[in-house]
Structure I
Amino acid sequence: MIEENKKGRIRRVKALFIKEFFQIIRDPSSILITIFLPLLLIFLYGSGVSLDLDHLRVGLVLEDTSPDAISFSKSLTDSTYFDVEIVRDRRELSDQITRGAIRGFFYVPSYFTQYRNRYDKIADIQVVADGSETNTANFVLNYAQGVFRNWLLQEAISKGGSKELPLITTEPRIWYNEELKSRYYLLSGSLAIIMTLIGSLLTALVVAREWERGTMEALISTTVGIRELVIAKIIPYFFLGMISMVMCVFISTSFYGLPLRGSFLLLMLVSAIFLISSLGLGLMISTLTKNQILAYQITLIVGFLPAYILSGFLFEIDSMPFLIKLITYIIPAKYFVQSLQSIFLVGNVFGLIFYDMIPIIGLAVICFIITAFHTVKRLD
């Protein structure tokens, strides 16, 4: 008797799986979500979005035309960070910085060389930055300080002097992202956003559509059990999501140069666990709402926006207020972003990845339990 029940469950799950497979083929929205949307996001984060500041337009007011001042101006124009427009009067740049044509300017005073000859010190160079964009202004100031320090060091070495040489020299060493390319950071984190959208949107919209069309009522009126129904709904979209993940990893590593320093198998295991959690969230939303439009709106509010804002993908969690930090602990994408960045940029950090997977599994279990309690075998 037990053996017959087991065979019956297997046959029902198999039949439901085949039914979902044909529904996916007939439903173009599933293909759009799993193929077109990931490709679009990978292209945007790989090519269109960058946190790096290269060839920033700035001005240089060069009132002093001595060799020292010319040498400093050359250090600016040779830098890949700046596109420098050199003028003789600072009034020429006032209108440009107001219009946003330049993001700041450097002012070399007319007494630059005289000050050095008289006091044996370097005169101050004024840096004016456009504060309407605070991040850009900070970059202008920091890069300007770096260029000025390098110029001082080169001047001291070229003139054989020791007074201007620093007592201690520092040589920065960058770990994990040696070239400081924001593309690597963005692409590895964007995979978490993509998987969140795929997992939650697929099940939320598809299952809600079945409630609207009445096919779900037809299913639960049969001998199909709740667990069988949930498994049959999860498995097809799980494979779709994993195919999309493999496609995104291939494009990111092959076309955009994202390094994969960890194990590919570990990456797939972590992605599978997170995808199950996202599918569980979408299934829970569709079960509670039973309406496509409402399911779509709730999925964006509960799934996408927290993953985008509170996962540490773009905004540093440590800089957030304390109460917001507490909320991030219940965002599965936060742990997935940490794991992805570790696997891609660092390697197989098993201790960190193991502890990141525990909250994801816990949140997935909660979603499936809620779904099971609300998917009842009655039509009222």
Structure II
Amino acid sequence: MKKLRVGIIGAGMAFDRLHLPAYREMPDKYQIAAVCDEKRETAEKWAAQLGLDKESVYTDHREIAGRENIDCFDIMVPIEKNFTVTEDVARIARKPIICEKPLAPNPEQARAHRDLSKKYGVPILIAENYRYNEEVNMIRDMVRTKRVGDVVYFIQNRVYAFPIDMKKDTFAATEWRQHPQYPGGTILDTTVHDMAALRHILGAVDRLQAFGVPQDDDFSPYAVVNVNMRFHSGVTGQFSFYCSGVEMQRPLVGLRLFGTRGMIYLEERDCGIINVAHNDGRREQVPYRPQRGFYNELLNFYNAAIGKEPLAVTPEMEFGDAMTVFAILDSIRENRIVQVDRDGDYQPFYAGERYRPEDRPVVQ
């Protein structure tokens, strides 16, 4: 079995805690061949731990992009650099790329990133782990197979104590997240996951109206956002994100999908159980393995490389997720209802039969 030689660009917390553990689960599929980080000491530290020589250490992503004996690149840089670094690598290397979410820091760069694959002929996978998490895919299939009848509406509440986490050894402690160079701050960084999951489960968003409570903190312009959403399928619902506090009650509000014959409930992504309640009194507890998205996205990328399956999360798909968050911010700022997905037929490539295999991007 061929191993893909990977060039790592950005060796920070995402590499250490998210991608590297997944790479270590598939040593027969991937080999980390070089490491690039703006901080030379960081790149050298990881090179030493991975058994790489000094020639495999870089501080300039354009230099590692020109290296011949690399098959693909995994880009894990701050959000404001996602598009510019990915475009440089696509243009120079012309090799497959994995890029972190969201694909860009603003709508203009998001549109440009959406078209990068076609512009340079380079397959790009956006590492939106929620679209690869077991629980999200299981709930999507429950909705599609009408496990609780036709889904009518949903409630989702997400609470994140950013001011507390920024003082701990967490992602919130990074300088670029505390003083973001992109609109929405942690609203974009965090809720893009929730929008990806909701669009993965329910399809295209028709329109939304959002309200926010302003706060005087760099990490987010709003302490809370409340969003009324209508999907092209006719499903309506409410999404709330509070980034400056904690939710003490158990069970959490979480994600609740109400159907004509019952309800699907996910307390939070790490609970390991999807609860299904039927109107006739039956109850189900469906187990899943939490946090498998990072492994599944790398597995999908590898299988696409050998021609076994299509890339599941492309820039075109992630573009819609990011634009939904930008629409939320627009709605708050402009005090109006905002249209999101104009194409009501949107769905993930692998969610149905309407897309032909030849239409699906495959890594070459």
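Read-outs: derived from the displayed coordinates by stated rules, not from any lab. The shown structure was predicted, so the numbers you read here are calculated from the model rather than taken from an experiment. Cβ atoms are built from the backbone, for glycine too; each structure is taken alone.
Have a look at I, II and say which one yields 5.5 for distance in nm of label points 7 Å out along Cα→Cβ at positions 66 and 322, as calculated.
Working through the options, I get structure I.
Taking -9500 as the value of helix-only ellipticity at 222 nm (-39500 (n - 2.57) for each DSSP H run of 4 or more, over all residues; to 500) derived from one of the structures shown (I, II), identify that structure.
This figure was derived from II.
A value of 179 was derived for volume of the Cα convex hull per residue in Å³, for residues 50-249 alone; which structure in I, II was it taken from?
So the calculation was done on I.
Could you figure out which one of I, II the value 49, 44, 31 for Cα extents along the principal axes in Å, for residues 210-329 alone was computed from?
The correct label is II.
Upon calculation of P(r) over Cα pairs in 5 Å bins from 0, in percent, for residues 58-105 alone from the atomic coordinates, which of the structures I, II produces 5, 23, 29, 23, 15, 4, 1?
Label of the originating structure: I.
State the single structure among I, II that was used to calculate FRET efficiency 1/(1 + (r/R0)^6) of positions 26 and 82 (r between Cβ atoms, R0 = 41 Å, to 0.05), giving 0.95.
Working through the options, I get structure II.
Out of I, II, choose the structure whose coordinates give P(r) over Cα pairs in 20 Å bins from 0, in percent equal to 29, 59, 12, 0 when calculated.
II
Work out Cα Rg over 2.2 N^0.38 Å, for residues 154-281 alone for each of structures I, II, then name the structure with the largest result.
I
Comparing structures I, II by distance in nm of label points 7 Å out along Cα→Cβ at positions 98 and 298, which one has the largest value?
That would be structure I.
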